[in-house]
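Asker: Presented below are the structures under discussion, each in the form of structure tokens.
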Structure I
């Protein structure tokens with residue numbers, strides 16, 4: 001038995017290990033918590049496993065890992081609900097997985113485990129016999145897998161149900177006033193999903209065309225390896241872009257936001273006016289949720305506006321006001337008898353340590369250093 005160690009084998013294995021590393025790296029980095037891109041990382045892993053399986057078949061390394069062999073074509077229905085949930089996180093700002101969604105996901109996982117288990121339970125000698133028969137195949141080109149109802153159901157009908165939902169929500173999304181980066185992500189994602197589905201539907205035509213040219217009976221495996229590798233690399237690039245702060249796609253914390261960039265200034269100005277006029281910074285338990293209610297906006301939008309326009313978090317945004325208030329009170333001669341801790345509490349800080357830490361961050365000096373510099377200047 002000879003291995004098929006060609007460029008497709010090395011390319012397939014290389015992309016698989018990239019998918020495995022990136023998928024697991026981001027999942028463990030996020031501690032498996034959803035940041036809006038959770039299902040992107042999972043889809044990279046699923047497609048990577050499919051690529052690995054097909055690379056094992058093509059290279060004949062399956063002889064060494066025959067425990068994973070499953071007769072018939074490998075279908076992976078788990079990828080479609082994963083795609084659907086990722087799309088929903090892109091186009092629905094407040095989307096959360098409900099019981100019905102978890103049921104769909106669980107059903108897909110159970111089916112995938114069932115397929116895997118049935119393959120694992122086949123006796124070893126029987127599997128080796130299947131592999132020998134498979135590789136000695138003299139069929140006239142690729143076999144048409146779509147001629148039975150079971151294949152049609154798994155490869156066409158069920159995926160179409162998910163694609164129908166994705167398409168319907170995509171059309172609704174197009175009418176919304178979404179950010180240009182969210183629109184860009186949705187267009188890229190839609191193209192990847194549609195191409196994946198169309199390839200699975202018409203791959204036999206592609207196989208047959210290449211077979212007529214090459215007369216290579218197992219031509220479908222190099223084609224599948226190439227296609228899946230391109231798909232995985234595309235998704236991996238998206239994952240890298242959004243996790244390295246690229247401005248091309250929406251960052252993880254703002255995926256699904258419908259706030260346009262032109263709205264940032266309006267929200268920031270309203271927030272500044274309201275905080276200043278009502279001296280809200282003096283309230284040491286002020287939260288972004290409380291302020292957003294007063295402004296009649298979404299906490300997510302307020303946070304996004306502060307982050308993008310001022311390059312600050314909400315706490316730093318409020319602490320800037322508190323520091324300015326503390327500086328004003330420290331320079332007021334009527335407060336000369338007050339301690340710095342008391343002045344910090346008057347300005348809205350919860351404690352002396354919080355006051356000193358924020359003051360140092362904003363002014364690059366401690367309150368004592370600030371007072372000394374002002375005293376020496378005045379003298």
Structure II
């Protein structure tokens with residue numbers, strides 16, 4: 001059995017985080033989300049994977065190479081132009097010889113569910129109940145048979161959504177050859193699924209667990225979920241006077257200095273400096289080579305590699321890119337005064353607490369104040385005592 005993973009897209013809604021990396025390489029619990037998917041596929045018993053790449057494909061190839069380090073064999077196919085999901089699958093046609101699994105690369109699904117959809121046989125698609133079906137394609141079913149597909153709409157007819165995992169036979173390519181370009185100018189896989197529905201040959205399987213990452217703040221919920229199974233594993237150095245409660249993972253070369261208090265689950269990468277007297281709260285992931293220093297508190301956040309919060313900083317419910325530096329006293333707000341749901345550029349996040357989404361190489365001066373729900377582009381420079389609010393474009397200077 002083979003698995004085809006669609007990982008060619010940029011993920012424009014994830015900007016500024018995807019300005020310098022593909023969406024599928026954004027980290028959850030300090031591993032790219034695509035790595036979690038590859039490991040789940042391996043654990044389900046599939047050894048051959050074909051990844052369809054495109055946007056910044058070298059980031060994916062350099063990380064996974066031939067797959068041996070992950071216990072699988074990986075080959076690649078390239079979708080040079082983003083012409084839709086059916087076109088992306090078509091790029092894998094020559095590499096598929098028998099029944100195969102197809103998965104979107106920007107989700108998290110557990111290996112037991114992968115084994116279940118393998119057992120279901122072709123043609124089968126995974127579905128999942130959502131509290132917000134208007135954000136997804138909705139699936140109508142009768143028993144296990146799929147009877148209809150509904151594109152994103154404000155009035156969805158049900159709460160079961162397309163989870164982006166399928167069991168196909170090579171016969172799917174016969175249907176793809178019949179697809180016409182959609183009004184969006186793309187070749188849509190849903191058109192092939194509609195043909196299967198017309199032939200009464202598409203089944204559904206209700207997944208037990210599924211995480212979709214559509215917006216940057218979705219990373220926070222996904223990160224929390226992925227860290228629930230974290231085990232304590234200390235490879236770095238921990239000085240006397242450090243308190244660690246709950247599961248804490250510390251990578252090689254990292255130093256946790258005296259007076260630091262860490263509440264798990266928390267994972268700290270390689271060659272990090274934490275403390276002295278830092279406070280790291282649960283569901284925080286800190287990337288390689290980062291520094292969380294004196295009197296700094298970090299809560300429920302994702303910090304990518306080589307980012308520094310060295311003095312008297314607060315960061316809560318935020319995602320921060322790589323190579324950033326927070327001046328002394330710079331703090332990020334994460335709760336509206338009225339306690340209402342946070343909106344980002346008019347989009348409801350479904351989160352009551354959300355700090356900031358920060359791109360790579362952002363520099364904050366001392367005592368900056370970052371407001372709730374701010375999105376800060378790559379390379380932004382904020383001067384001392386600046387108030388940062390709303391959307392800040394790449395390379396902007398805030399005074």
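Values quoted throughout were computed directly from the atomic coordinates according to the rules given, and no laboratory measurement underlies them. These numbers were taken from a predicted model, which means no experiment stands behind them. Cβ atoms are built from the backbone, for glycine too; each structure is taken alone.
Asker: Looking at structures I, II, which one was mean count of other Cβ atoms within 10 Å over residues 299-306 calculated from, given that it came out as 23.2? Walk me through the numbers before you get to the answer.
Answerer: Working: I: 19.9; II: 23.2.
Comparing all candidates, it corresponds to II.
Asker: Name the one structure among I, II that helix-only ellipticity at 222 nm (-39500 (n - 2.57) for each DSSP H run of 4 or more, over all residues; to 500) of -4000 was derived from. Please report the intermediate quantities before stating the final value.
Answerer: Working: I: -22500; II: -4000.
The read-out comes from structure II.
Asker: Now for a separate question. One of I, II was used to compute Kirkwood radius over Cα pairs in Å, and the result was 22.1. Which label is that?
Answerer: Values: I: 25.1; II: 22.1.
Traced to structure II.
Asker: On to the next question. Given a computed value of 0.95 for FRET efficiency 1/(1 + (r/R0)^6) of positions 51 and 99 (r between Cβ atoms, R0 = 30 Å, to 0.05), which structure among I, II does it belong to? Mind showing how you got there, number by number?
Answerer: Numbers: I: 0.40; II: 0.95.
It was calculated from structure II.
Asker: To continue, here is another question. With relative contact order in percent (Cα under 8 Å, 6 or more apart) as the yardstick, tell me which of I, II scores highest.
Answerer: Values: I: 18; II: 11.
That would be structure I.
Asker: Compare distance in nm of label points 7 Å out along Cα→Cβ at positions 3 and 371 across structures I, II and report the one with the greatest value.
Answerer: On the way: I: 7.4; II: 4.3.
Result for distance in nm of label points 7 Å out along Cα→Cβ at positions 3 and 371 over I, II: largest is I.
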